[in-house]
Structure P
Amino acid sequence: MTRETAELVRQEVAFQGYFKVVRYFFRHTLHGGGMSGVISREVFERGQAGGVLMYDPGRDQVVLIRQFRAGAYVAGHHPWTWEIVAGIIEDKETAEIMIRREAVEEAGLEVGELIPIHNVMLTPGACSESCQIFLGRVDSSKAGGVFGLAEEHEDILVKVLSFAEAYALVERNEVDNAVGVIALQWLALHRDEVRRRWR
């Protein structure tokens, strides 16, 4: 694996709108030996993201959000999706700082201690975006309502669910986005440990 290398030959902007698509030209090593010819791939450039599953260990409750998603609509899925709070990391901002800011904007909640879960590539064949996922401690008694920034046309429902109710959504495929599924499955595996740590 250490001999797997890639070389960027050149790049050009193929599209610039709300998001950007860049056309990259690469060469890379081949598993059978030698180098490939130059290959061209368009990559969707969205920035790097972070997300937080908000969890109240005392009440064994999670806080999820629900909002309209254009991609889900176009793909033929239900266009309102159950998600964890997430956002794009801005310049001079860490994932942790962004998550705390987004939790207030999207859910009206202050997040306490964070536990890193995973840093995942969301669609590595076509998009440069990765997402740093965390578990964040919150007081769920203060959660609920509708939030979001009007200037970003956000209309975000905030819902408190028992962990069992939230995980049932995963099992019924009602949480159908990768970041939400990963976060809830991680909590399913580590819940007892987290509750001991956050007594």
Structure Q
Amino acid sequence: MFEIITAAGWPAYPLVFASVIVLALVIERFIALRGERVIPSKLFEETIEAVKTKNLNADVVVNLSQHSPLGQLLSSALRQYITNKKIDYELLEAEVEKTGRTIAHNLEKYMTTLGTIAAVAPLMGLFGTVVGMIELFASGGAANTEHVARGISIALYNTALGLVVAIPALIFWRHFKRKIDSYLLELEQISSRFCHMLVATKKNEE
């Protein structure tokens, strides 16, 4: 691998740097977007049970908001439930939607960087190709076999490296994007059920 990078010349160095960034982002996203970290399996049921048993206070809500994205969503609705004597679905929905926008922003962290590298890496490879062609013709052109081989190797290696970086970056970007969309849809469905349940519970208390 080191020989390939050396043969590709200096235009390959930005691609190597980009590949390191892609690897770091992919590892970070795999950790951050684990199912149990975003939507813990038992948290929704435990929160409903706390509401039914009236085991709610400010500390519970704070701890819930620091638990996970799902916890943040549930805690935003619970704040309205605890502090307001009368609530309606529209009020809860507005509060949850505001929190949901923040959650969506956090879930999409680094996605722009990953997508940008996927789009730019082929252009960086193309830049290396152009540099190789310039070196080929600037150093005597086809009259010198050694320079021809050098120029062509720079061109081809950079083209290949650009694709090697771009293809995995694009695959993982699409994978994580799909995963995030699925999480947001599930969070929306859970929050809707939770808000309806809180409104019904508040009416029963009146």
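Throughout, read-outs are computed from the coordinates displayed, never taken from laboratory work. Only a predicted model underlies this, so the values are computations on that prediction, with no experimental measurement involved. Cβ atoms are built from the backbone, for glycine too; each structure is taken alone.
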### Query
For structures P, Q, which has the highest computed value of relative contact order in percent (Cα under 8 Å, 6 or more apart)?
Q
#### Entry: Of the structures P, Q, the one that 15.1 was derived from, the read-out being mean count of other Cβ atoms within 10 Å over residues 37-44
Q
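Which of P, Q yields -7500 for helix-only ellipticity at 222 nm (-39500 (n - 2.57) for each DSSP H run of 4 or more, over all residues; to 500), as computed? Provide the component values of the computation, followed by the final result.
Working: P: -7500; Q: -28500.
Checking each candidate, the match is P.
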### Summary
Candidates P, Q; Cα extents along the principal axes in Å, for residues 125-172 alone computed = 44, 14, 8; producing structure is Q
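Say we calculate mean count of other Cβ atoms within 10 Å over residues 45-52 for every structure; which of P, Q gives the highest result? Please list the in-between numbers first.
Working: P: 20.5; Q: 14.6.
Greatest value across P, Q: structure P.
When semi-axes √(5λ) of the Cα gyration tensor in Å is calculated, the result is 35, 20, 16; to which of the structures P, Q does this value belong? Please list the in-between numbers first.
Values: P: 35, 20, 16; Q: 57, 13, 11.
Going through each structure in turn, the value belongs to P.
Starting from the value 1.00: which structure in P, Q was FRET efficiency 1/(1 + (r/R0)^6) of positions 85 and 181 (r between Cβ atoms, R0 = 41 Å, to 0.05) calculated from? Please list the in-between numbers first.
Values: P: 1.00; Q: 0.65.
The read-out comes from structure P.
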### Message
For Kirkwood radius over Cα pairs in Å, for residues 101-188 alone, which structure out of P, Q has the highest calculated value?
### Response
Q
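Here distance in nm of label points 7 Å out along Cα→Cβ at positions 13 and 109 was calculated and came to 3.8; which of the structures P, Q was it taken from? The partial results should precede the final answer.
Numbers: P: 3.8; Q: 3.1.
Clearly, the read-out refers to P.
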